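These are the structures in question, set out in turn.
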Structure P
Amino acid sequence: MAQAAPPQALWGVPFEDFMGFYTVGPMYWLDGRDEDHEHIYEYDPMPDVLWASADGAYTVQPLEDFEPPTVVLRAGGETVGFYMDGMLWVDEGHRGKGLAPEMVIAAATWLQAVPFKNDEPFGFTEDGLKAHLRAHQWAVERALAAGLPVPPEVRAEYGLEGDEAENEGAPQP
């Protein structure tokens, strides 16, 4: 399945600009299966598939008319995670497979914008911050692979210096 290119808001700015003002600490941990989030699991996702794993075992799909805009991670027809306004959750049995960064990228691509309010202070756990960092890096790598004009300072964050001429004349997003 062809994936849409992530938006420039994700790959076209340095990581710190993408993230905005944030803090990190264990107090930002959330239980995505608690009663505050159970409505997410009861909501039927749109049929649109924003991302699918290579083996088809996982998909990321948006929730229609849901506020704030939310995407869910699906496996075997069941919701096993979500990404909502910067909050990430993946059920324990599905962790460690690179799925959280894919939800961030899918949400940004769907919204064509940063998928959380990065102009307001926000808190992340260490794992949540790492997932956003991986999402940013993967989006930068994918943009480069698609021939998009990733700024040199962004490429440098990940050691992707490359040749300036590589991106000359690349289509503008």
Structure Q
Amino acid sequence: METEAGDVDDIKWLDDIEMRAWRVLLTATSRLNAVLDHELQADSGIPLSEYEVLVGLSEAPDRRLRMSELADFLHLSPSGLTRRLDRLVRAGLVVRERCPSDRRGSYAVLTNAGFERLVEAAPGHLRGVRHHFIDRFAPAELVELSEMLERVIETDAEAETPQPVELRRGA
């Protein structure tokens, strides 16, 4: 049988171990994001998707990133980023600024109010991250898990998939 992707008989289907690993990764990621989003909204009134914007900007030099860098960090299209930023801008947590050296470019800048909101939300969110994820593993397991998942990220880099801006501290 032929498809646009090629002959179905040539596909290397996932065996039971591979399928379990793949589905567990997808389910764990989805459930973890859902529970952390729910808790963050209940505790702080901010969705996880917007919290991630505040974190990314807080870790950047001068709390600012070019819109293209922020989109890469969040794995969003430019229009997806625009929609996500609109609410944060209306709330006064982020401002957009023109790039003085490139009239086509602009920056997303975390305001003092945005940083304060992040500082208020972070303790509850970090408690959730610890409870639902970190505390379920021994330190050596976290190292091993990180190394395994970093191989997935490295594979994406080899395929020339845009990679997120490298930021530190995280939450």
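What follows is calculated from the coordinates using simple rules that are stated; it is not laboratory data. Just so it is clear, the model here is predicted, and its values are computed rather than measured. Cβ atoms are built from the backbone, for glycine too; each structure is taken alone.
Some observations on this one:
- Looking across P, Q, the calculation of helix-only ellipticity at 222 nm (-39500 (n - 2.57) for each DSSP H run of 4 or more, over all residues; to 500) that yields -8500 traces back to P.
- At a computed -0.61 (log10 I(q)/I(0) by the Debye sum over Cα atoms at q = 0.19 Å⁻¹, for residues 25-64 alone), which of P, Q: Q
- In this comparison of P, Q, the computed figure 29 for relative contact order in percent (Cα under 8 Å, 6 or more apart) is attributed to P.
- Source structure of the calculated read-out (percent of Cα pairs over 22 Å apart, 43) within P, Q: P.
- Among P, Q, structure where log10 I(q)/I(0) by the Debye sum over Cα atoms at q = 0.13, 0.18, 0.19, 0.30 Å⁻¹, for residues 49-96 alone as derived comes to -0.27, -0.52, -0.58, -1.22: P
- When mean count of other Cβ atoms within 10 Å over residues 9-16 is computed for each of P, Q, the one that comes out at 8.0 is Q.
- Looking at distance in nm of label points 7 Å out along Cα→Cβ at positions 41 and 89 for structures P, Q, the greatest value goes to Q.
- Among P, Q, structure where mean count of other Cβ atoms within 10 Å over residues 33-40 as derived comes to 15.8: Q
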